[in-house]
Structures are given as structure tokens and as C-alpha cells.
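Each structure below is given as C-alpha cells.
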Structure I
Amino acid sequence: MTERTERLKKILYNHDAGLVGIGDMSSIPDCEFKIGIAVAVPLPKKVIMDLKNAPTVEYYHLYYDLNKKLNEIITAGEEYLTGIGFEAYAQTTDRVKVSEDNRSRLPHKTVAVQAGLGWIGKNNLLVTPQYGSAVRISSLLTNAPLECDEAVDESHCGACRLCVENCPTQALQGTLWKAGMEREELVDVEKCYKKQVEIMSEATGIETDLCGKCFAVCAYTQKYLSADGHRFSERGIFDGKNI
């Protein structure tokens, strides 16, 4: 690993990143930078366990707290790279613009798979081997020459359908992801969004689009939880054969 790459990763980890990957973005349309850095922070296990029933107020606050933490992490990366003479752009929450159909110009997930953090699951979320889908992610773009990690270009979900079968909306198609696939092949976004608002409002009185069930039941998320003996006691229990 080059000294510059090692230094950047050390800075990001020192700011409490859980996972860091660097990807070659040269093949991604409309990306002005050749390098993307993906960062992930895992959710606490207790919060994930509570999501087996319904989204919680604790999860709502954690969602925004982790976004703030990710902003701090990638901003530290941007400051390091610009400080040594390169262009860099941290995709913080105040900079990322989301369209009416819930699309951003360069999704964090796109950077994450290019950076080798994981793949897109049947739940249309990033799945990491270490934490499943129980992560919040962000990204940083740069023209600095950095050593890239190997990209992931296809799903590792196999025959597992836990997220599909446990989705309260039945919005997931059950499709195995491949790089370049449109999200509509994986999920009915409008149906998912509307149900999330309904579920969150009923459970907490807060009207926003949060649910969490599909990443909580993910087999890889359950593997992360089972390290301390935690498992769901309902349909969708982790089974090593699902992986």
C-alpha cells in the first residue's frame, strides 16, 4: 500500500470509520473524479435487535447521529487530500441533492461497490461481509492517485430470500444484483417509501421514511449479531445455510 493511501485510511479509521475502501471510478458515467473512497459505520447490535418488531425512536435519532459522524469522517479525508495538493469532494449530507424520485447523482452505494466494501443485496442496500446491511455509508471523491481495492460486480446473496420474505411492503423483487442493474429490477421504490412512512408514523409518531426490517433480517446482519449470541426469535432467523 502506498504511503498516501495508508495515511488516508488511517485518518478515516482514527475518526471511527468501521470500514474503508478505495475504488476506481473511471468507468462510472458522470463521475468527475477518478477515485472514490467509501466509508461505512455499523449500527449497534441492540438497535438492530429492536427493529424486529418495528422502527424505534432510538433508531430515528441514531440514523441522523451516524449521518453526522460520517460527515465528520469524510470531511477529515477531504481536508487531508486538499491539504497535500489534490482536489477532493466529501459527499456530505448537505451537499448531496436527492431528486423527487429519491435519486442522487452519485449514490454512496455505487462508490461502495467500486471500493469493494460489499454488493447490493436483494433489499437494494449495500451488504457487507462484516456487518451485513446494518451500516450507514458515505463517500469521498478525489483526483489523488491512490491504491484501489477490488470492486464487487455481482451479488453474493445466493438463494437467500430473508429480506424479500420479511419485507412489510412486499416491495422487493428477489433479483440477484449485477453491476449496472437499475434499482427498479430490485425494488418498487415508491411502494417501499410509502410503507416506510406509514410504519414509522404508526410506531413512533414521526412521519419519515424509516423501517429497517429488510437489513435487520439479512443473513449477513444476523451473522454479525450472532457473534454475541443474538438472534431473532421469529420467521427469518439466521441460518448459516442461507449464506
Structure II
Amino acid sequence: MSDFNIMADKLSNAQIAWRAAQDIEDGSYVNLGIGFPEMIAKFQPEGRDVTYHTENGVLGFGKAPKDGEEDWDLINAGKTAITLNPGASFFHHADSFSMVRGGHLDLAVLGAYQVAQNGDLANWRVGSKGVPAVGGAMDLVHGAKRVAVVTDHVTKDGGPKLVETCTFPLTGVGCVTRVYTSLAVIDIEGGKFILREKLPGLSMEALQAVTGATLHTEGDVLDLIVPQDL
């Protein structure tokens, strides 16, 4: 029996963000969702040119400033301080969403409450907790050419976040193509979860036990290897 402890040995948010950053293609135009997904920009591989977009009207922002060096006139949609890369531009909120809706973004990376095996995404919910409205995510998931999700594999209570059918209100239908979780990298193809990578030492049986829909494989499943010092 494996001594792998899913709750103790899973990846941190920084490690998930690092793994997602490795797949962003050179020359891409990318929107990173508010909160956890914003961390991806920190791990952009050296020498790779990526242009980041934020809904409040900035294209080409850079890494987060050092503590104490923030210019609070320069923020992203999550009200986090940003820096500007050479050639960065500012524009009206409406123009920003025209970029989104016009299909000019190559990739949007969002967080999630639930992802269904057909690619449905739920990343907001009604009630007193969580994001109070769907916001710009609804536009992003249908305007970007590709949508990926970064998320813990399970809820705080240990329940599955990858499910057969979403039970929270939907952000988008059939929009997600890849999910980076704290345990695995999973593609969504043909209405199925296709397992591409999993943490070494984590058995297929243990991973399936915390996944709310069937995991399929096509060829070899690779080890999910990330830096340990993030």
C-alpha cells in the first residue's frame, strides 16, 4: 500500500502555477483570472515572450513590484499592483472586453469550484461566500481561443472538484480543455477526463477515488514533476 497522503503531499498553489506556466506558448496573449491564476505570470519561463491582458484595461503588464515599490495607479482586475513592460498600453474597459469577445486572446486561465468531464466550468456561486457574480469570466471562457483551469484537486472537505456534472451555477459550457490540479494534469477531450500527468507515488486508484468522474488514459501517464522550493 502506498504511503502517499493526498492532503499532505499535494502540490501548493505556487507549484500548480509553475506547472501551468510551462505550457504557455511563446508569443501568446493571455488573461489570468483574479487570485490564484495571477501567480502564473511569476513563473513565466526565461526567454519566453508572453503578453498579459487584464479586463480593467492594460495590455503588456509585467511582474509584481517589490514590497514598498507599488504604484497603486497600476493595478490589474484583482486590484493587485503590477509593473509595465516596454510597449504596454492602457484602454477603456469596453475596449478591453472587445478584445476578449473578439477572439484576440490565445488563452484564459481561471480558478474553479467545479469542472465537469465535458468541459463545463463553475467558478462562481450565489450565497454569502465566494465570488458574488460571474463577472468577466463568462466573457473570457467564450472569447479566448483556449481555456485552462488551475485548482486544488479536492475541496477543503476532501470532496471532488472534477465531477461528472457541475452542481454550482455555470460560468461556461464545454469551454475547458486542460486542468492543472494539486495532483494531476488532465485534458478534456470528447467529453472525458484524459489523465496526462500525476504525482509520483500517487496510484491511479487513489487518484480516481478523489475524482468525481472516470479518469481515462491514452498512452503513458507521465510523472508530474515540479520544483520543490516554490
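Read-outs throughout are calculated quantities, based only on the coordinates presented, and are distinct from any laboratory measurement. Owing to the predicted nature of the structure, the values given are computational and were not obtained by experimental measurement. Cβ atoms are built from the backbone, for glycine too; each structure is taken alone.
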Origin of the value 3.2, where distance in nm of label points 7 Å out along Cα→Cβ at positions 144 and 192 was derived from one of I, II: I
Figure out for me which of the structures I, II the number -4000 belongs to, where helix-only ellipticity at 222 nm (-39500 (n - 2.57) for each DSSP H run of 4 or more, over all residues; to 500) was derived from the coordinates. II
Suppose Rg and Dmax of the Cα atoms in Å, for residues 72-111 alone works out to 12.0, 38; of I, II, which structure was it derived from? I
Re relative contact order in percent (Cα under 8 Å, 6 or more apart): value 23 computed from one entry in I, II; matching entry is structure I
Given that distance in nm of label points 7 Å out along Cα→Cβ at positions 8 and 88, derived from a single structure, equals 0.8, which label among I, II identifies that structure? I
